[in-house]
Structure P
Amino acid sequence: MSYFLPHLPSGWHVDQAILSEEDRVVCLRFGHDWDSQCMKMDETLYNIAERVQNFAVIYLVDITQVPDFNKMYELYDPCTLMFFYRNKHIMIDLGTGNNNKINWAIDNKQEMIDIIETVYRGASKGRGLVVSPRDYSTRYRY
């Protein structure tokens with residue numbers, strides 16, 4: 001599914017994607033197209049891209065081809081999803097302790113739409129940190 005979503009081939013393109021979008025959330029998936037977690041995430045993102053096109057835009061970034069942001073955003077996981085709004089990084093409280101990004105694959109389409117919509121609503125109100133509609137902490141998985 002990653003072939004259907006736009007790829008950003010350089011650091012300059014990533015910066016321009018973040019800077020140029022004024023009224024939509026920019027969702028950047030950092031990772032590799034060949035990674036199994038990224039494949040799951042890409043399929044989910046592709047399936048929801050048309051539904052969220054009014055308030056979000058989705059791009060893919062290969063962390064080997066574009067290593068410029070690896071240290072800055074601590075991109076050590078195989079698959080990472082980050083959100084930006086009006087040139088500002090939007091953090092999301094998922095209950096995991098890491099508020100900067102989502103670093104696992106979400107394969108539920110409605111869950112992903114809810115997260116992106118929550119980010120958009122909070123960011124458009126001027127918030128830099130939004131609370132996820134669902135708690136992803138591991139304490140409920142026992």
Structure Q
Amino acid sequence: MRRSHHDLLRESGLRVTAPRLAVLDVVEATPHVDADTVRGEVAERLGAVSTQAVYDILRTLTDAGILRRTEPAGSPSRYEIATGDNHHHLVCRGCGNVVDVPCAVGKSPCLHASDDHGFLIDSAEVIYWGYCPSCLSNSAS
């Protein structure tokens with residue numbers, strides 16, 4: 001059963017505020033969303049909200065483990081609700097579309113470093129790059 005956004009905030013020891021709830025609603029409705037899009041959607045819902053406030057909320061929710069931030073090279077950071085499943089991402093080089101890909105092999109951390117340098121590794125992040133079917137068909141036309 002999915003926990004409510006109120007519950008996620010309370011369980012993380014965070015105050016429940018309208019801007020935090022709005023950010024969570026936007027990220028849940030549009031997985032892999034960038035911060036500027038979140039800011040625009042939150043402003044539409046709540047009226048005036050500063051860009052800095054949205055960035056602060058995104059950082060707070062990410063630090064609390066409620067959101068997961070992915071940073072594809074050459075793209076803005078993308079946010080999604082953290083599900084704890086250690087999935088990976090596929091990014092289209094043409095349009096920038098991002099989709100989820102299940103864990104590469106088995107359970108977390110999915111991949112094992114050849115030399116862990118003494119680290120206790122608990123997750124691995126993989127970003128696959130390529131072209132989505134739409135961009136492929138557009139380039140063939």
Structure R
Amino acid sequence: MDDMTTFTPIQPGDLLPDDESLLALAEFLHHGVRPRMRSLWFALLGPRRRLLPVIAQFEELPAEPGVPFVAQLGRIWADAAPPAPAPPASIVLMLERPGAEAVQDSDRVWRAALHAAAAESGIEVAGFFLATADGVRPLTPDDARPRRGR
């Protein structure tokens with residue numbers, strides 16, 4: 001018998017109030033695949049961190065982000081967010097790539113660029129995740145700092 005992981009379905013309108021629920025969303029999107037290329041998933045959250053029906057994946061990303069692409073993403077997020085006077089939207093980002101879960105310099109560059117695009121668009125990053133063949137893990141601010149040699 002195959003050992004299969006069961007994923008709890010997550011649907012628009014679901015409340016994602018904490019880091020654990022954001023990780024569950026990222027794991028649901030990743031769905032245990034072995035990535036063959038670098039891709040980016042994003043999901044918008046509305047007021048009170050309810051999942052909006054805006055989930056997308058961009059495939060075949062380069063190792064490092066291009067300024068025009070990242071700026072366009074920021075505009076997409078701003079256009080898809082609920083209009084004022086609604087509370088600001090937030091976003092969950094997941095960078096998916098082949099290889100092991102050890103954080104790479106390219107992961108750090110993508111994280112910094114996407115955080116900047118979200119900030120410029122007035123959108124808070126609720127969670128940022130890295131998905132590899134090893135699974136899904138948060139890509140934290142500590143991970144974002146380059147490692148210094150000894």
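Quick check on the output: 16.7 is Kirkwood radius over Cα pairs in Å, derived from one of P, Q, R. Which one produced it? Mind showing how you got there, number by number?
Values: P: 15.1; Q: 16.7; R: 15.8.
Working through the options, I get structure Q.
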From which structure (P, Q, R) was distance in nm of label points 7 Å out along Cα→Cβ at positions 19 and 75 calculated, if the value obtained is 1.8? P
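None of the figures in this text is laboratory data; all of them are computed from the coordinates on show. Everything quoted here is computed from the prediction, not taken from an experiment. Cβ atoms are built from the backbone, for glycine too; each structure is taken alone.
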